[in-house]
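What follows is a set of structures for review.
We did not get these values from a lab; they are worked out from the coordinates using the rules stated. These numbers were taken from a predicted model, which means no experiment stands behind them. Cβ atoms are built from the backbone, for glycine too; each structure is taken alone.
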Structure I
Amino acid sequence: MLNSAKCLFKYSGPTSYALQNLKEGTLFCQHYAAYNDPFEYWARIIEGMPDSEREPDRFIAAIRAWGFDVSTIEEARVDSLIQEHFIEYFNECQGYVPPFDVMREGMRIACFSSEQDNLLLWSHYGDGLRGFCVEFDENSITNSEPKGDLLDVAYLNSPPKVDSFIYGIAWDQDWYSQTAIQETNARIKCQGKPEPCAEIQMYEESGAEALKTMRDIWQQVFATKPAEWSYESERRLLVQTNKSDNTPLVRSYPREAVRAVIVGERMPDAYKAELLAVLAENYAGVPVRTARRAQSAYALVID
């Protein structure tokens with residue numbers, strides 16, 4: 001469930017902890033309670049199979065996720081295939097629903113930005129250009145052990161309402177599509193027909209739609225924040241753990257994960273000397289750039 005390749009920027013103030021983490025090649029992945037936004041993980045998660053009488057909208061949404069083009073309960077009731085199979089199918093899909101509440105407690109988060117010249121981030125997290133910003137390689141970060149997923153944070157005006165049952169149906173639809181593609185390819189090969197099969201395109205489109213549904217739900221559950229935070233352009237690394245407390249996960253990354261280091265122009269000389277020594281010892285050849293205030297605009301120049 002990874003995004004297409006984008007830049008990852010991690011801002012730090014001029015602290016001994018930031019130097020130590022860079023020296024050791026580690027990231028602190030925190031429990032959501034450690035962050036300063038009180039609305040972290042504030043999505044409302046709806047669980048259980050939908051009831052057509054009490055929850056008609058949920059029921060129709062589930063039927064549509066299953067692949068039936070219906071808009072009302074009446075349409076669903078006159079469809080013999082739906083009526084004959086939905087109880088069995090819904091019971092099956094219930095087993096594919098992730099335990100989101102449990103997962104959120106075990107999830108650990110590391111926060112990045114997609115911007116290197118954000119004035120507010122340099123002010124708030126980079127201590128007013130006294131700190132530094134590390135540019136990371138996305139693949140190196142996500143593929144370190146334990147592996148993680150990267151999500152762009154969605155900034156909303158109100159908390160999302162998430163139907164976990166729809167995720168279970170989408171998971172099944174994706175599995176079905178991938179299985180159908182494999183079986184169709186095998187049949188084409190066996191029959192000696194080299195031309196593309198329209199069935200494959202249909203299954204690919206169905207699988208892509210299911211994956212999008214899963215990713216959207218994943219984002220709503222694990223990566224939504226109030227719109228007021230949108231200036232951060234946050235991308236977050238999610239690492240699932242079995243932890244039952246709020247302790248952080250210290251996660252290592254390979255040295256080649258660091259692409260560049262950007263130094264704030266107001267960094268104290270003594271700290272800069274320490275930082276450059278750490279880079280020379282552990283990240284030889286990594287470019288070191290400087291973030292400077294532009295003379296004619298409220299902007300930063302990075303050179």
Structure II
Amino acid sequence: MTVTTETFQLVLNAIRTSGHPCLIAHRHPDGDTLGAAVAAYHLFKKLGKAPILACLDEIPGYLSFLGEEVTLTHELPDPSAVDLAMAFDASSADYTGFDPERVLALKPLVVVDHHATNTEFGTINLIDREAAATCEIMFAVITALGIAIDKRIATALLTGIFTDTNGFENANTTDHVLTIASSLLRKGARLRLITKQIFKSRKITTLKLWGRALERLRKNQELGIATTVLTLDDLSACGAREEDAEGLANLLNIIADVNAALILRETSDGMIKGSLRTTSDAVDVAKLAQLLGGGGHKKAAGFSIEGRIEKTASGWKVV
């Protein structure tokens with residue numbers, strides 16, 4: 001782990017001394033932010049503490065199993081009500097979806113993340129940019145605390161690792177990652193459930209939505225980028241929800257002879273969410289995402305901009 005011993009010990013001490021922690025999963029939660037937050041939630045419960053798990057958005061259906069035995073709030077508590085805050089898998093305070101000033105008012109604020117673009121906005125920043133997932137970092141934290149990892153914690157951690165490696169398919173799947181996954185399986189992680197929920201539980205409405213995106217897929221010959229769009233009207237017409245678009249970006253990552261794939265989709269809050277993927281070692285999509293106010297990893301990144309998507313005679317454009 002590429003984290004100083006001093007920083008690691010500060011995190012362990014903060015966890016040991018906290019009685020009322022607030023655990024923050026980022027907006028539009030995915031398997032890694034939820035897996036890490038839920039694992040921490042059960043960790044604090046085992047320590048006899050009273051954790052709060054905060055996320056601006058609901059847990060998406062395909063990850064609903066992580067919400068079992070967890071109480072979720074969609075608001076941040078008053079700073080006086082907590083003695084520790086931990087933000088998971090968020091590269092910046094605004095990426096949590098909450099008011100950044102309210103996030104920063106929670107102290108001490110421990111940021112646990114693996115994004116190369118993390119702004120280190122915490123009081124304590126546990127950032128391992130070489131880790132495959134935030135859940136990989138949390139595995140090290142829980143192990144160092146000497147707390148037994150039960151089936152619930154193991155399943156939560158494996159979910160984050162599984163999703164952020166795209167089912168152990170991406171280049172970030174190292175021997176160390178597989179060793180951790182093996183350890184979590186021995187501790188009862190429900191890999192079959194995770195696999196089913198992530199890859200084998202798509203609804204007809206989801207596939208209809210994806211069909212629209214695939215039909216619009218185009219390749220920019222000059223840049224070598226494959227692009228597509230989804231609008232709120234598409235969701236309505238397909239009877240789909242915003243969460244149904246999740247996973248589409250990884251599907252487009254199988255396209256041959258492109259440098260990168262980009263999906264632009266409208267969200268209900270008046271924003272456009274961009275998801276970038278690449279398999280090319282020569283392309284860093286995180287740098288492009290940063291230019292648009294986002295961030296992520298070299299091969300998987302995202303951003304959000306204000307606007308809507310409009311069809312014109314020459315194609316789709318952002319207005």
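When you work out mean projected area of the Cα convex hull in nm² for each of the structures I, II, which one comes out largest?
I
helix-only ellipticity at 222 nm (-39500 (n - 2.57) for each DSSP H run of 4 or more, over all residues; to 500) was computed and gave -13000; which structure, I, II, did it come from?
The read-out was computed on structure I.
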I have 3.9 for distance in nm of label points 7 Å out along Cα→Cβ at positions 68 and 260, calculated from one of the structures I, II. Which structure is it?
II
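Quick check: 4.2 is what I get for distance in nm of label points 7 Å out along Cα→Cβ at positions 124 and 172, calculated from one of I, II. Which structure matches?
Among I, II, the structure yielding 4.2 for distance in nm of label points 7 Å out along Cα→Cβ at positions 124 and 172 is I.
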Highest-scoring structure on relative contact order in percent (Cα under 8 Å, 6 or more apart) (candidates I, II) is I
From the coordinates of one of I, II, P(r) over Cα pairs in 10 Å bins from 0, in percent, for residues 236-275 alone came out at 18, 31, 31, 19, 2; that one is structure I
